[in-house]
Structure P
C-alpha cells in the first residue's frame, strides 16, 4: 500500500469554506479511489487541512490522478483559498494496521519524526518491539515512512476522544514503560513535529 498525505495551507478562516467545497465534490472523486481521512488542524500550524488517500501502489495512484483530471466536478474550486500545498508519499511500516474507515476519536494526532541518515531499519525494529503494548492504550491508526523527499521521516497517527484523554494515556504509557521506543541515542532522532487535528464530518476516519 501507498498513502498520500496531502496538506493544504489555507488563508485564515478559510477552513469551513474549503471543507464544504470538498464535501460537495468528493463523491465524484471517491468513485475512482477512496479517501481515508480529512482533518483540520486544531493545535500546531493552524489553517491547514490534511487529506489521507490510500492506493495499492504508485502505478494505481498515477492512474487515478490522471483519470481525476477529466472529472468535471473535481478538484473542488478552492484555489483562491490555498496558500501552499505539500504532498508526501508514505509506505506503511510492517506493524501498521490497515487504513480502514471507523469512528476512533474526536482528535487525531499526527506526529512526524525525522531520523539521522541510515537509522531507519533500527528505528523500525525498536518501534516493532513497543507498538503491541502501546496500541492497547489508544487507537493506533498507522505508522509510515516517507518514500519521497526525505526518506528518514516516520509519520504516525493516533486517535483520542479528547485532549484530556490524550494527556492521561501518554502519561500512563510513559509510567508503564509501554512507550516511547528507545530511539533517542545521539544522532538517531533529530526532530519531532506534532499536530492535533479534528476530522471533518465526511471523513471516513472520525
Structure Q
C-alpha cells in the first residue's frame, strides 16, 4: 500500500512454460499468444520454449552442478507472480520435458514463498484427442496444487479443431480464444494481487 492507502501500482510477472521441443509446435505458439495477451494488461511476461527447458534430469541436491540457464530459469520462477503451463499430451500425460523442468522448482526453498506458493497456475493441455487433453489437464492441475500454487478455476483442454492455431499462435476457433482469455484473465487478476503483496514486502530502495 502507498502512504495514502492506495494499492501499489506494480506490473505482475508471469512466466509461460511450453513443453514441446518441436520448433513450430502448437504448444509453443499458444504460449507465445497467451503471453502477448497478458502483456496487453501490463503484465511482464517471459516464455520458456521447449528448447529453453532442455535441462539434465533433475537430481535432488544437485544445485552445485546447475548451469547458468537453469539458474536463470529458477530466478524467473522465483520472481514470478503467476505461471502458465502449456503441455502437449504424451500418452495421456504431461510431457517429460515439462515435468522435468517443473521438478527443478523443488530448489526454490525460500521461507517467504517456497516452491510456487500462492501463485496462480494457468493450465493448458494440447492433444489430438479429448481423452488425452482431459487427463493431461488434470495432471497439470495436480502438479500446480503440489507446488502450493492455485490452479485457476478454469483450465483449458484443447483437442482436434479446438487446438488449431494460425501462424501467430492465435487459436482459430472462437471458443478456444474465449476459454483462454477467461483463464488468462484469472491469471492476471490473481497475479496483480500477488505483485502488490510482493512490492509491499520489498524494502524501500531495493528492486523487487
Structure R
C-alpha cells in the first residue's frame, strides 16, 4: 500500500505538472505535456526496477517538474548554452522536489538525496542517479526520438550519430538491453541510424 507521504509528494508533483500550458496526446487523450512525461517516467521506472524506492519514485516523477517555466529560449543558441540550460533545469527540479518532499513530511536527508539525484551530479558514481538517467533515456527513445528527428531534419548524419552515441553512453548495461529490444519498434530509418551509431566509435 502506498504510504501517505509518498502519495502526498506524487500528488503535489502531478498537480504542479498539470499546470503545463503545453500538451501531449497519450493514447488518444490530451494531457499537459510535463504531466504526460512524468507518467512515462514512472512507467519506465517500474519496467527497469520492479520495486523502486520512494525516493526514486519521487525523483522520476519530478524529472521535468515545471520545466516550461525555464524554456530553452531563455538561453543562447549553441551546445555550451544548451548544457547550461540543462544544468539550471536540474537544479530547479531538485529544489522543487525537495520543497514538496519537506512539505509532505520527509526528513531533510531524503529531500537532499532526491535533490542530488535530480541534478545528476553523481552520474556513473551513484546507482540512483544512474537509474534516473536510464529511465529518462528509455522515455526519450520510446516517446520522443522520432518527433525529435522529424523536427531537426537539418542536422547532418554525423550529428545524429553523435546524439545516439551520447545517449547510449549515459546508459547502464541493463538499459542497453532494454533499448535494443525497444529499437525494433522504432521507424526503420531510426533503427538504421541506431545500428550505424552503435557499430561505429563510441
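Below are the figures for this structure:
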item	result
Value 37, 33, 17, calculated as Cα extents along the principal axes in Å, for residues 83-138 alone, assigned to which of P, Q, R	P
Distance in nm of label points 7 Å out along Cα→Cβ at positions 19 and 155 derived as 3.2 - corresponding label from P, Q, R	R
With relative contact order in percent (Cα under 8 Å, 6 or more apart) derived as 25, matching label from P, Q, R	Q
At a computed -20500 (helix-only ellipticity at 222 nm (-39500 (n - 2.57) for each DSSP H run of 4 or more, over all residues; to 500)), which of P, Q, R	R
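Every number in this text was worked out from the coordinates using simple rules, so none of it is lab data. Because the structure is a prediction, the values reported are computed rather than measured. Cβ atoms are built from the backbone, for glycine too; each structure is taken alone.
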